[in-house]
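What follows is a set of structures to go through.
Values quoted throughout were computed directly from the atomic coordinates according to the rules given, and no laboratory measurement underlies them. Since the structure is predicted, the reported quantities are computational estimates derived from the model, not experimental observations. Cβ atoms are built from the backbone, for glycine too; each structure is taken alone.
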Structure P
Amino acid sequence: MTDPTPARGHLKVLLGYAAGVGKTYQMLSEAHDLKRQRADVVIGYFEPHGRPDTIALSDGLEIVPRKTIEYRGSRFEEMDTDAILRRRPQVALVDELPHTNVPGSARSKRWEDVHVLLDAGIDVLTTMNVQHLESLNDQIWQSTGVRVRETIPDWILKQADEVVMVDLTPRALLNRLARGVVYPPERARAALENFFKESTLVALRELAMRQAAYTVESRLPEEESPHPAPAAPGPQGQERLLLLLGPDPSSAALIRRGRRVADNLRADCLAVYVSKKARFQDLTRAEQERLERHFNFARGLLIETRVLEGSDVAETVVNFARLHGVTQIFMSRARKRGVRWWFATALVQRIVNRARDMQVTIVADRSGRRTAA
């Protein structure tokens, strides 16, 4: 008797650093190549952005009609995942992986729809830009002044079977923008005020190159990696990170930073909060809600979370870290705000003094110097 469960589909991600580098064009070109090899290929979702060359390349490819959803008196079109499942192609093309679906959709994010297709045994070819990676969100904001609102957890890219960078030099991309190939004139002017500055494009391109290289390198066995992770003093030489969270907004940046470092080191990552009283009685209701959001955010990035209880935060954290083989502790540095800042600074110093067998990293809170886009 055969197993009715299909093998999981193959996920290939075409990674770029900005709109207009040619991700969608490359996706459609590969689809035509697959079709010539007699593969059953459909377009599940395709966003042409009014680009004639890209639209022309979709000719000859079957398109699964989109689903229309009404929301607040308007009609929106989203990928019809159920229709693709009924059609059951070998390969589905899905543009703009980080897209957020309109409320009322079966799933909130397009990457969740893609995973449904993969679970059904359908191969997926998709596109995204590097600035949509969750762990890079603060770095992108600090370097560009633009807060990317649609992000995907890093583990999605890490679990992809293939990641290929679609490259174009920043100067060539700016020339395309000036010729009206990327956006119409009014939108092109707005783009030049955000990501489409040459210095920004250079930085984003470098990030994309590093991410593509890291994704390939992370698949290699440790002994084959050109940059193997250094041996750690923890159990069996394994690095393990601990993130000390709190209800403050700075914990979100701490989680992103910790996830990024853990990925680079191929390390385990834990996130903890120390409650001085049972059932979070040391926090207000608003603080409890913020802390729970941080915990959910960390879990979404595949970080294990724990709530510890102890009257001495430094002692509780360090004892837990030592018991669980932690090699690095990450903490937020609070902004200077009177007595609260003094207590936070004292806690940092006490943890540093107690955790002399571990590396303690203080992540600065720069949110006061940034402006959301």
Structure Q
Amino acid sequence: MSTQTSEEAPSTTALLGLAPADLRRALGGWMEARAEPSYRVEQVENWAYEHAARDFAELTTLPRDLRDEMAAAFDLTPLDAAWTARSEDGTVKHLWELADGERVESVLIPAGDRLTLCLSSQAGCALGCRFCATGSFGYRRQLSPAEIVAQYRDSLLFARGELDREISNIVFMGMGEPLANAEAVFTALEVLHEGFGVGARRITVSTVGLVPGILELARRPEPFGLAVSLHAPTTELRAELMPIEKRYPIPELLRAVREYLARKGRRVTFEYTLIEGVNDSTEVAEALADIISDLTCFVNLIPWNPIPDRDWRPSPPDRIAAFARALHRRGVSAAVREPRGRDIAAACGQLRLAREGAEG
């Protein structure tokens, strides 16, 4: 798998792509070489994180000449909002254009006093889950740490300016498989947590089940959340929906989940997309309870979002309710995640597909 990013052989250093300690070292050496006082580093940090600056011209507490010099040596990875869609239910989806023309999506989802940002970690995805729109256009490239963090920064500016709100939670559930881009994602987690001050318990990483990445997440000191896209309780059925099952089958995946639980003591979320006649019978629900009822977990039941070239249908409400009741009877916590932003193609990858169709 290629790991090319738009920032290979860069002419400038992306500050949002540096863990905060590395950012301080890089800026400290640069300022020292110019005989600038050490407090300049803290000033830049404040602008980058607290004020979410997109351009060095905004750093008005620094001399103009110094800002110009910084712009030649560093960058703040401003994204271009190629398309913004607002749903009747309050959901906002951005299609961001990156420096090389690739496009990725992020979604702002309001719910009561929470505003959750769902962001992307790859342009496209190589894992080919059959129910997911992102897989329809395949894998393009990894996102850099700065490109991941910039989705948060620019979404935060939108939320502050247009919604008069702060982002309360972050989920890595957008385009791509986060743990297939683990190095960039873990750096981005540090920047979001230590730089922008987002609590680790308010950040969740979702994965289709890349076991090494789950174990690495478990070993980290911060209590980042874990969500696992399960979607079937047996290897046979899951392999029909998710090719990754052949590489990391359910028993191995659940061993990694148990390791995470043992180290973190945090509840794990299982994502379960319900497709009529495929994985939504009460018998399947019983099989699901068989393998997870002993875990500290929660099951998100998600009616499938239709995509082109799939003749499936979302499970109807009565089948979803029966599935949930079967889990509850076995002591498994579960709830139906109400679809959000369907009028703006808010499911992962759908807006990009829609816009490419409109523009093509």
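Given a value of -12000 for helix-only ellipticity at 222 nm (-39500 (n - 2.57) for each DSSP H run of 4 or more, over all residues; to 500), calculated from one of P, Q, which structure does it belong to?
Among P, Q, the structure yielding -12000 for helix-only ellipticity at 222 nm (-39500 (n - 2.57) for each DSSP H run of 4 or more, over all residues; to 500) is P.
Suppose Cα Rg over 2.2 N^0.38 Å works out to 1.11; of P, Q, which structure was it derived from?
The read-out was computed on structure P.
Matching task: 1.8 is the computed value of distance in nm of label points 7 Å out along Cα→Cβ at positions 292 and 332. Pick the structure from P, Q.
Derived from the structure labelled P.
When Kirkwood radius over Cα pairs in Å, for residues 108-203 alone is calculated for each of the structures P, Q, which structure yields the highest value?
P
Comparing P, Q, where is distance in nm of label points 7 Å out along Cα→Cβ at positions 244 and 276 highest?
Sorting by distance in nm of label points 7 Å out along Cα→Cβ at positions 244 and 276 in descending order puts Q first.
Could you figure out which one of P, Q the value 1.00 for FRET efficiency 1/(1 + (r/R0)^6) of positions 60 and 124 (r between Cβ atoms, R0 = 41 Å, to 0.05) was computed from?
Considering all the candidates, the number was obtained from P.
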